[in-house]
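Listed after this line are the structures, all set down as structure tokens.
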Structure P
Amino acid sequence: MSNQQRVIAVIQARMSSSRLPGKSMKDVGGIPMLGRLINQVRGAHSLDGFIIATSTGPEDDEIENYCNFNDLLVVRGSRDNVLSRYVLAAEVTDADVIVRLTGDCPLHSPDTIDEVVNAYLGAGVDYACNTNPYTRPDGQDVEVFSRQVLRQALENAEFESDREHVTPWIRRSSELRRLDFFHAPPHLRSARWSVDHPDDLEFVRSVWSVLDHGGPGPFDFEEIMSAVKESNAPQGKSIINEGFYLSLLNEATAEAAAPLDLDESFRWLERSDQVIPGGAQTYSKSWRHHIRGVTPIFLRSGKGAMVKDVDGNEYVDLIQGLLPNILGYADDDVNEAAAKQAQSGHSFSLAHPIEVELAERLCRIIPCADMVRFGKNGSDATAGAVRIARAYTGREHVAVCGYHGWQDWFIGTTSRNAGVPKGVQELAHTFPYGDAQALDALLSSRKDQFAAVIMEPVNFNWPEASYLESIKQIAHKHGALLIFDEICSGFHFGLGGAQKIFGVTPDLATFGKAMGNGWPISCVVGRRDVMKVFEDAFMSFTFAGDVSAMAASMKVLDILESGDAYARMTAAGTKLFDGAKVMADRLGLGERFQIKGHPHWSTFSFVDENGKDDAAARALWLQELTRRGVLVLTTFNISSALDENTVTKVLSGFAHAFKRVALAQEQGISPAEWVDGPLPIPAFRAR
């Protein structure tokens, strides 16, 4: 290469895979799998050479013999400490820059390698990868780092998984500069081209049978993609990074975590009980939703993905203020935008231009938005939407599906209906998600009386194809407006909300939470003719025109539109979602631990052998997780502030917590016996 740094690819290979023994030398169309990868690597112009790194175990003699026969450079080292093998390989080749490749990726492509290496060299960083998130299939992984960083990793490795998987310490280190490289579309984040199981091997054999018709290669990414499509072979079903999750599980113990010092929290609770009914302003933020005596009651500060309680304990926060902090706590850019606006005035006597600017921007982003009215929280927005639907249609009844806030018109449908007049309760009617015919039957039961159908278009259940369109058709058939409550889904799953994802445009929609990254702001948007009803139907309050929150929202939209926040959320959420499943399955808890939803927002539960909710098992799991520095309720609320360090901390917490629950099950002990406080009771169930 013209670059002065010597760039060497280190290809780790072994025969002792527990999931597919001997995989590195498995036959793929007459050539060992390792040989297939080597032929592809030879085409990478960014490399000055490559070396095979295998272990000193006798089972890997076959790999060394193959390399010697084919005049390939090979080094042998520790079987378990793969990191030390890389250091040895770097010394043998006098490498300045190491490119990490694995021998179970025979469908790698030289152009993929070149793109990541060149990006690393041009960025002047310590580490670069194309796996956070994946924009190429698993099996086209590239990690690039300096020899100096590699030595640091060996010196500072804390866990066996750091040594086995080479780069975890590098990825966790906050001192190193890193580049998460995104390849150009198409992005195939869920595709799997690596080999860990027999079905993976059959897939790559099928693809190579097509590629071999094109000559000796090497083949670039587009050519491999074409061969994948032509082969029509099913890809393997294994979870990406399964090995890493299992390594963390192997490191974990089933021992109970030490209790936290919560004395200061309880002192504040004693004071709070005297002046605040319920002890907090939001039910789900009070101690009642947690395990009293186990979980902190008061938080002092937050930054990014981390919070600190009043006793000084630190946690990775997977609650994130009940979802609004999409960028994490105290985002510098957002806070600066809000503060700058506040310096010029905060709550004005007349309208402010930023109201128009933000409304115009939302109309460009949200499919159903012709006009916008702002509020401070989700309940403001949903109540406003229902009010104008009633005014527009001249009807009173409303069909509801999901959670829509604390105000009388909705909360009267739940068990928390104290103080709601019976006449108001009788105007709202629930219907189950996913059952369009149930809605049709409900609307038919009170002909020409329903003003609106309001629903969360998606929560933890992804809608069946055509379901939302069917809901729209049924609502309109009965003369009702369709309102999508996107307080949670809006902006969290992507700009434009669920209506953009699923291509179904409602008459009205509500947004909030993530649009301000914790600054209080919400909105009602919708069709012009319906929204104009707000000129008569009253929705007005002093702080609806809060310009600091609007400035914060403008900056949040800047970040979401132009940055990589969504990609980082996908990477973190996928790892937590998949890691939890892998660990639960390995410990025999796969049927008891259930998780569903989107990588950005998912929910989990434990069930007993009869499929009924097991609050005790969930509480034990949460207890162990909390005491190991992870704050969570029953959902994983993902923020873009989650990095490798915080994600690994959470995964390690998962591993210990699952082992504790599994031990209770193995010993026939009720999990409740190991929970050091009363089991939390939810306010009600709306989803």
Structure Q
Amino acid sequence: MALRATNVDFLKQDNACQHHTSEYDNSHLIVRRGQPFQLKITFDRQLTQRDKIALQFTTGSRPMKSNGTLIYLELNAASHPNDWCAKVQDYQGKECTVSVNTSANAIIGKYFLSVITGRGVVYMTGDCPIYLLCNPWCQDDNVYMPNEDERKEYVLNDTGYIYVGSQSNIKARPWNFGQHEEDVLDCCFFLLDRSGLKPAARRDPVILSRKFSALVNSNDDNGVLTGNWSGNYGAGCSPTSWTGSSAIIQSYYKTKRPVLFGQCWVFSGVITTVMRCIGIPARSVTNFSSAHDTEENLKIDFYMNDRGEKLDDYCSDSIWNFHVWNDVWMKRPDLPSGYDGWQAIDATPQEPSEGIFQCGPCSLTAIKEGMVYLPYDAKFVFAEVNADKIEWLVKEQNGEEYLNVIREEKKSIGKFISTKAVNKNLRQDITTEYKPIEGSEEERKTFQTACGHLKSDACLVFAAPPAPPSPPGIKIQVTGEKELPPGNPLSLNILVENQSNETKTVSVTAGCQLQTYTGKIIASLASTVQTIDVAAKQVATIPVNVAADQYMKSMTQVDDELMIRLNVITETKEGQEKNSECLVIPFAYPPIKVEMPETGKINEDFHCTFTFKNTLSIPLEKCELHVEGLGIFRLEKFNHGDVKPGGIFRSKIICAPKKAGEKKIVAELISKQIKGIHAEKIINITN
């Protein structure tokens, strides 16, 4: 009688534990390539030595042996090391336990299993796919990461921080990555299936990470998230309102339409989720004072008028207060030796690469060494952290415009490059992973190397040794508020110090503007132009004041988190000494208070209360609170309308934990006047 299989037990719990996939909210078997997993097959009778059994795994719409999408394994057949194989582990009556090992460079995706026991005798497991992921625990996988603490952080951790603000005021924004949440893995493989990648490309983390940097934005392929920096987000959600990635990915998977809207930290959060979900170690990275060099000459031109105000329309180059991208960990067999490890990728659609809005992967070692010719997009990333800033003053005389260089800044771009530390809720500075120490001989050599590959004479000046220090002259300093509560007036002082031994006549120009984090000007608030005499070794003070109503109206007209920037330019009477200084002042917001127990148990409800008191002098209109707790509750939104000065609101949610471990609840408050108030609270859930 022909042998027939009647059931396959995927031993999901045991396999998931061995493969570090227990946290996935998915009913099917999820395993990592290059590592054995077990199946228990039940037959209609006891096995005999004459029975021949084979397992067939297929993936994709047209499975073929020739391209690795159809794998045919005879039980106990001889096999090459590190290749697919299936071995019988145990017989128990009609049951047979089989150990299946997959190749460490197998195609990732959804596989379907058939048990073949004779010609035309096939048992198909139907709608029970096996999900195969990359494996950072496997030494033969190109994403192998040797350190267990780093694997826990960069693959398994589903919460973290994305750093925002400015180089003088770095803030940790809590973010729920949620790579294990329902539908997230299915969405990742849905994106791959419609990406057009050939099967062989789905083996390679280099190609996978590059492709996902395009698939996460919607510019070319109707991908996950639409970028918007207009300040008007009425057609969707404001980028500042998101608390994590999973709600975005789940919405996209449900509707198959791009989610509206995101900005750089949202794109970074989403691609961190996608990479960790499919098994590629990833971290979110923030570069403060980040250059966008459109001309590939490693120079960023910054123009100001004779009132000290930044001019947006003079150049396509820009400097963002911060920009967020990602690093992913992998070997680079496509490059010369020495360029394995962290690779930069960027899903934010800035510039097309090979005709598509994608960026990376680009070896951090290549960036640090100035090897900007290596793929992918090393020129662009190198400039983001290394470009030279040139400040120009635009003057009008008799209807003609004249441009004068104020100064060249060699060290102002690429500051405090930041990511979350491993196993700690702290910021880690990784600037030296991207470039040598500023001003060092190694840095000049790196810059010269990059310039040589760019074939641009414009940037070779930087590679020369620095000029000797100038004799003491005019020094500028700005003092006043480090943060400004919305509704309060701004009071600053410009201190002009004469460090020389003679009196100097100095022209002082200062312009105060409201801007977004990308440097886009929303409104000009105040300017002053004065000529003063500063005695030797003395300090002159020039006040700059901005009334609240000068900026509040503009704040309500855009849905972005804004900040105030003061530019100061000084020039001595003889024109021999020019200088400039700037200060970025963020807004300070009242906190959200989160109250809940420190510990909880699975399936035992607890209450979480969110309290907000408006301590500002202005009413807050259209207040909306977004809260999310991975493994506890999905994203919830509470509308609280208008909150007067001194007003208080509370929101309460009943929490029902589903998973054990350290869990984080994240809250985000937005209103017409202010954006970006966030809070978090950690709770330990036990069985």
Structure R
Amino acid sequence: MRTESPEAASPRKATPRTIVIWTLVALVGAAGWSVLALARGENVSAAWMVAAALGSYAIAYRFYAKFIAYKVLKVDKTRATPAERLNNGIDFHPTDRRVLLGHHFAAIAGAGPLVGPVLAAQMGYLPGTIWIIVGVIFAGAVQDMVVLFFSTRRDGRSLGQMAREEIGPFGGAAALLATFAIMIILLGVLALVIVNALAQSPWGTFSIGMTIPIALLMGFYLRVLRPGRVAEVSLIGVALLLLALVAGRWVAESSWAGTFTLAPSTLVIWLVAYGFIASILPVWMLLAPRDYLSTFMKIGTIALLALGVVIALPTLKMDAVTDFARHGNGPVFAGSLFPFVFITIACGALSGFHSLIASGTTPKMIQKETQVRMIGYGSMLMESSVAIMALVAACIIDPGLYFAMNAPAGVIGTTVESASHAVAGFGYTISPADLAKAAHQVEEQTLLSRTGGAPTLAVGVSEIFSKVTGGSLRAFWYHFAIMFEALFILTALDAGTRVGRFMLQDMLGNVYRPFKNVSWKPGLVITSAIVSALWGYFLWVGVHEPLGGINQLFPIFGISNQLLAAVALAVCTALLVKSGRLKWAWITGVPLLWDATVTLTASYQKVFSSDPRVGFFKQRSVYQDGIDAGKVLPPAKSMDDMHTVVTNSTVDGILSAILAVLVVVVIADAARVCVRHVRRPALSTLSEAAYVESKIVAPAGLIPTREEKAEEAEEAERDAVGAETGG
């Protein structure tokens, strides 16, 4: 490396005050873990789960992330990033670290951390809590930071392109195909959760729609009207966002309600159109300000939720480990604790989708290499905290209500009486009157089979907030949470579509050279249209799936996401080895081995299991036999539904098998490259961009250090002198 950060060269000695603070943080985390692990048959407060998570996150960010950034990666603050060197105002643009943190967090934090933990609560609160916290510290956040670093060193190359250049054409081609196919599936499922949350909801649809003109105003404000005035535009944006939230309720109660009450099929069209437009506009105009704006709502809501848990001290009503974890016969999703709890939680602990953002929009916008710790590792810790709060929300409500909300209609029926009877068969009890009352309290007609995780999380949020603010506001908090979740997910959709466009341009650029230029207008429009249409197809299929889009597609979403993480970790491990960091290859190598073991096991079971609730091909066989016998099998309602199930199961099974094979090829080729480098290092080449000295002065973290403040003051003084002399 050309230079090292002073922080890496001479780490500051710990003061007695620092030692005391971090000892207390460690004790808080340890106390939380002890209570969660040892308490059996007694009431456990959700506050202990929050304590275990926050204590662990703080220790990991302060010590482990810093060790990786400065000791392993050796981030260099004097090196110009692609945002500075290739600045074109469209895709490459140096972006204030606070705005970029908001964009990156908003882009990565989609449906996964909200939906996955809610579904995984079926197994109990303990397995999910352990994997969310341990997984993010040693796998998810590490992947995000390391991918962001290596992509920044390679002019913002996509994950697939890095694989092709650093591993080789064979493994690289497999990685390109796998990442693009997985990306399309992920975007389709993300959009499906939005449709489920916003369908027939004028309040949510209006408020979410208003974030678009607000973001455009913020973009032009920062770019044209008041450049650099981040604090000003933040206050304006938050004020307008709050107004949009309140106005949403007014609209829902007015004559305009019908205009904003959209059917799922209509929402599909609007979402595809939005994804296309958002992916071709300059990043400063809509993407960055909208994500920055939504981050205020996301972080604010999660912080308030954590505070509400501490104040209200709700009790965890779900068992620590349920019988479904032992037997694998749960009504929410079928499958055993291993591997399906890890697959289902997905984004809250480890997400391959993040590697696409970390090698997509973010490396083209980051000001300094030293910011990869805050933006890469820090954002993933923030997302993991969202997953913890989602798990808390699912586990504090009555288990009977939880299963009535998350089991499909084909299992529990469509009336409160049939649902109550079915839940009793699961080993839990809730009366028809209590089910009706729960729906009435949040001003919904029914809460039965509200799959997808969003409604369950909203009920949990309303439960916590209403204990602090009073029960009369329960319905308000429920609808607020539904809208919050839709905004959460939509911000990942626009960034994901843009990243998908980058990936397709990378691939087509190997055939027709102009596509390599990601800002080439014809290529930009063509590839954006293709990407939007492809994920729009999966969204349409999910909306019309007889077995329930979420129930059928979320397992393949989780498997695809974790397979993509295996690709990212394989590429990172190969790059660590090739760049002379062999002794540190375990940092990504160990998570890779775990992720590959879990995900390939799940892939095998989803393809070949003899249980029709688990195996796609067995499910296809059962419904095909029904068609041949002229029978309509529930929950299908017609022969058309039966044929749809057969078609979708076939597609899902084939996709799962192909993706698993492609990922095995990538891992094997990466292993070959690592072994070859160890044996004959002279044969290895790196495609790292040449060193160019940076002219930008910017802090590494959210709050500047004393030294960074001095550097900023120096730079401001030089700029002032230059302005006075006409330079």
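Readers should treat all values here as calculations from the given coordinates under stated rules, not as data from a laboratory. Note that the structure is predicted; figures quoted are calculated from it, not measured. Cβ atoms are built from the backbone, for glycine too; each structure is taken alone.
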Taking -4000 as the value of helix-only ellipticity at 222 nm (-39500 (n - 2.57) for each DSSP H run of 4 or more, over all residues; to 500) derived from one of the structures shown (P, Q, R), identify that structure.
Q
Matching task: 3.1 is the computed value of distance in nm of label points 7 Å out along Cα→Cβ at positions 19 and 243. Pick the structure from P, Q, R.
Q
Going by distance in nm of label points 7 Å out along Cα→Cβ at positions 27 and 451, which of structures P, Q, R comes out largest?
P
By the measure mean projected area of the Cα convex hull in nm², for residues 171-250 alone, tell me the structure among P, Q, R with the highest figure.
R
Identify the structure, out of P, Q, R, from whose coordinates distance in nm of label points 7 Å out along Cα→Cβ at positions 131 and 339 was calculated to give 3.8.
P
When Rg/Rh (Cα atoms, Kirkwood Rh) is computed for each of P, Q, R, the largest belongs to
Q
Work out which structure the value 9 belongs to, where relative contact order in percent (Cα under 8 Å, 6 or more apart) was derived from one of P, Q, R.
Q
